[in-house]
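Derivation of every value follows stated rules applied to the coordinates shown; laboratory data play no part. Note that the structure is a prediction, hence the values are computed from the model and not measured. Cβ atoms are built from the backbone, for glycine too; each structure is taken alone.
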Structure P
Amino acid sequence: MTTYTGNVSPGAPPDVRELTGLTISKLSVGPMDNNAYLLRCASTGDQVLIDAANEAPRLLELIGDAGLSAVVTTHRHMDHWVALEEVVATTGARSLVHAADADGLPIPSESLADGDRIRVGERELEVIHIVGHTPGSVALLYRDETDGTHLFTGDSLFPGGVGNTDRDPVRFGSLIDDVEQKIFDRLPDETWFYPGHGKDSTLGAERPSIPEWRSRGW
């Protein structure tokens, strides 16, 4: 079996992680090297897409004939939803986004709130509201006794730091506080996280750098 690395690039095949209860397919789409994640329940085949970022034909090929129950948009920035309208129109999937970012999307979408649960067949994702990169950014938590802890962070957390806040101290303070309190203070070091761009990491690898992130202010 091929070992999952999370290293993908635009135009390249997806990297696929086979967990016991969930399959995670990570695909990079251009032109901004956005990550899109297709989650499939191992028991039912139900599928959910995180960020229909761009290149709708490639996303639809990844989805295949199994259909799609929902698209979750992690935040309102356009590079994370360019393909949303086409994917939803083609598949009939529900469009989900946090209420505070709903006005930024091109189609009417169902509103999410902190603590909501999103079903992926027999599995579920917990919505974690993270304020700072945008008012309605969310991270999505998958936790299972067998599969461990997996977190899809959008643009709120990357290897090496939190997301962009345009050097606004209020936005940065909100983001770093939410990331530390809602993610690092709550989840174990072995938590693997999957960001909206670039490579994955674990909370354990990033945790020692939090004081540095705070002191530099970005």
Structure Q
Amino acid sequence: MATGVYDRIREAIVRGEFAPGDALGEVALARQFGTSRTPVREALHRLEIEAIVEPGPRGVRVRASSPEEILDIYEVRITLESAAAKAAATRATELDQIRLRAAQDAMIATGDDPADRAQVNRVFHEAIWNASHSPTLVDLLHRLNVHLIRYPTTTLTYGDRWDEVLREHQDLLDAIEQRDATAAQSIAERHMTGAREVRLRMYADG
């Protein structure tokens, strides 16, 4: 039951039903989600561990984002994504490459819907993670993604970012298929640095 309540509260935060700084009271949440206070308390504790909520004057509140936090998250992500791409260029199997090509084709075929773009982009990146055949990298990248759920607005609809992403993904796919680990690492680093810069501009735009 606690897992279900956790998922529902987290999804509400992602959708913006609870804004940054909003207090999350156990009694109100239990009433809203039709449960007792115990699973709500457990869910809030888990969300606090994941840095999605933080202690407030009345229980906990939704954490606000900051440019410093964006920089911190993306610095780590740049390192991990680059390492995964480098490993994928060395270790990817033929099946891995087929999955990557299919993920890229799905991205090319995707329309303008932000949620659809975010989903196919995630599938492509997860295919690279898995192609690294590094359980540690995959685990760390999944854990890092938890911190990104508080930024529900995708960078993929900002300006011409989508076209840029498609080009960079194709370059990355080519490098992996050519077993060029140095190029794959460099392209992934440039790709994620670009994502960081777009995220910062989106933050500045409000």
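A value of -24000 for helix-only ellipticity at 222 nm (-39500 (n - 2.57) for each DSSP H run of 4 or more, over all residues; to 500), calculated from one of P, Q, originates in structure Q.
Starting from the value -0.79, -1.21: which structure in P, Q was log10 I(q)/I(0) by the Debye sum over Cα atoms at q = 0.14, 0.17 Å⁻¹ calculated from? Don't jump to the answer; show the numbers that get you there.
Values: P: -0.79, -1.21; Q: -0.88, -1.13.
Value -0.79, -1.21 for log10 I(q)/I(0) by the Debye sum over Cα atoms at q = 0.14, 0.17 Å⁻¹ corresponds to P out of P, Q.
For distance in nm of label points 7 Å out along Cα→Cβ at positions 49 and 129, the highest value in the series P, Q is held by structure P. When relative contact order in percent (Cα under 8 Å, 6 or more apart) is computed for each of P, Q, the one that comes out at 25 is Q.
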